[in-house]
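Next up, some structures in structure tokens.
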Structure I
Amino acid sequence: MWGSMEKEERFIGCLLGCAIGDALGAPIEGWSREKILELDNLTSNFRECHHKSRDKPFPLGQCTDDTQLTIALVKGILSSGDVDGGAIASEFVKLWQSGEIVGQGKVADNAVKRLIEGVPWDEAALIDDKPWNGAAMRMAPVGLWDHERAENLEDDVYKASVITHRHPKAISGALAIGAAVAFVVSQTEFSAGEFVESVANAVANQDEDLAKHILLIKEWVSLSDAEVLAAMDAIMTDDSRLSRKEHSWFGIPVSTEPTVLMALYAFVNSPNNYLETVECALRAGGDVDTTAAIAGSISGAFNGVSALPIGLAEKVMYSREIHSLGKRLCHEWETR
């Protein structure tokens, strides 16, 4: 058992690692892998972030819905003392009603608008929605919260997911990320085999195909990034393909499974180096802010906040609030 300070560092590192990855990816979200590979210094500093909803760019270090909903989930846990769907849903609604939410996905947007109309939190998401990655991207705090209560993880992930995402693939992917964070936050040394097997085992009852695909990551670490993307593309369904017509590569789509697999691979490929993990996620192309946010949260939970680049950690949006929330979440976890 570690001292509370080391645990606190990992809680903060997880949340701040998410924010930095998100903010580095937001300006190049939706870019193809080929276009991103033309850029230099992907992780040295934040870039201007433009959005179709604004006439001028956001400030440097701007975060999007990946971080905003992760923070909202933490606030929901803190306000209720546990993973409570109603409390978390209330925090989501605040982001929409204030206009603060940035870059929200269609699935989440539809669900939160139904919440605002008065639909109960566990009925707002539709079963026939797409299996998109909006639940997985915010699930790191549940992994922190349940990392010594594995028996609660599956139910808590469901409650935190179904507010906006009811599709089984969206929920199983979220469970994989919760399990990944729950595993690494308790480790002092890293074993790729143990990590991959732990995450695969966590999702096996819900999603056997995802579990099998997660196990492939053990083999992917011996391949180049391009070979990994090709291998990943080969096992995807048509809706989740990374490639496009005429042999062009887009990158990671908003579908949950490729997002989860890429984030896990990026971490396993460089478990002791936060920036290398995030850069690997960014180089994949596509929905890079989400992939980098998830990969960054796992790396931050394992390596702690002191392993994050201080220049980025100080400049990223919500930095002070994230430090405070990480400390409070850790304290609440220790004293519950």
Structure II
Amino acid sequence: MTNTLLIGIVAGLAAALLFATAAVGSVPVRLVGVLLTGLPLVIAGMGWGRVASGIGALSGVLALTVAVSPSFGLAFLVSQAIPLVYLVHLSGLSRVVPATVGTAGPASGQAATEWYPAGGVVAAAAIMSGLLALGLMLMLGPDMSQIKSSLRGFAESFATKMFPEIAGGRALNETEIAELAEISLLLLPAAMALSVMATMLFNVWLGSRLALAGGVLSRPWPDLSLLTLPRAFPALFALATVGTFFAGYSGLLAAAFFGALFFAFVLVGLAVIHNVTRGHPWRSFALWGIYGAVIVFSSLAMPLIAVLGLADGIRPLRQSGGPSPPRPSTGAGPPAS
């Protein structure tokens, strides 16, 4: 218990330091802080249990509240501590189920441990990311007119300070600024949700891999190529898509969940690709090409991959049987699954 307490406190202080640098450091330091704030909490939780992660969350909140301000501590609690501790909690859930007689493996006919599926973790991250993105949008103003006014101010600042440098001195006129503000109102909630969710899951993945590399991972590594979402998610994605055409708060809510659910189905689509290419000699070449397309041509590649994931959610495209995947390596290349 003492070891868990110390690890939790150290993890919380490290997370608090990263969170603080994300607000006051230089641009590169801020990016690192934003991306990796939750990593210490995940490593503590995946390696030493959810109690260590919870202690780290409380330590980080307390440190930021005392050293900076209560509002800073609250921001850390809502945006980092609660979501990541909950995802760690889900990742550590398991139950003992009786294995059917004749099941392949050393535990044939004996009880087996069933761990919480990775798809459930992704689903929880999507829901929390949608809510967080909506909350961030509401921080721009108490009503839609104030939110639009804030976005108009951001658009004007971009048009006068940043755009001329990008466009070689050309300035945006009033009509273009107004159009930019309208586009921001439509795209910003989805972009926020997607980035928040991607950051959450990246920390969970990286923290788990580091715990695995250190030999302290508290659960077996899941077969990510079998990642699936709850059955209701295709319908939720359809509702969110339709909801983006509504005005007001309902449109903001729908746009936020559209971004989160879209990214969830991108992950499922990538899982399908990993699964169906397994065992083929051209697999590595195909995966490198697909991940390269996601990076270079994301606006085209990601929707296509999301459609693949959505199709799998409606009618499964993968087989759950077959040999177990190899233990994930630490070598270079696309993510192991």
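Computed from the coordinates by the stated procedures, all read-outs in this text should not be read as laboratory data. Predicted model only: the values in this text are computed from it and were never measured. Cβ atoms are built from the backbone, for glycine too; each structure is taken alone.
Quick one: FRET efficiency 1/(1 + (r/R0)^6) of positions 132 and 180 (r between Cβ atoms, R0 = 25 Å, to 0.05) came out at 0.55 when computed from one of I, II, so which one is it?
Numbers: I: 0.85; II: 0.55.
So the calculation was done on II.
One of I, II was used to compute helix-only ellipticity at 222 nm (-39500 (n - 2.57) for each DSSP H run of 4 or more, over all residues; to 500), and the answer was -22500. Which one was it?
II
Determine which structure produced the value 43, 20, 17 for Cα extents along the principal axes in Å, for residues 236-315 alone, calculated from the coordinates; the candidates are I, II.
Label of the originating structure: I.
Work out the source of 21.9 here, i.e. which of I, II gives that when Kirkwood radius over Cα pairs in Å is computed.
Of the structures listed, the value fits II.
Ranked on relative contact order in percent (Cα under 8 Å, 6 or more apart), which label among I, II comes first with the largest value?
I
If you work out mean count of other Cβ atoms within 10 Å over residues 188-195 for I, II, which one comes out largest?
Of structures I, II, the maximum of mean count of other Cβ atoms within 10 Å over residues 188-195 occurs in II.
Supply the structure label, taken from I, II, corresponding to mean projected area of the Cα convex hull in nm², for residues 260-299 alone with the calculated value 2.8.
II
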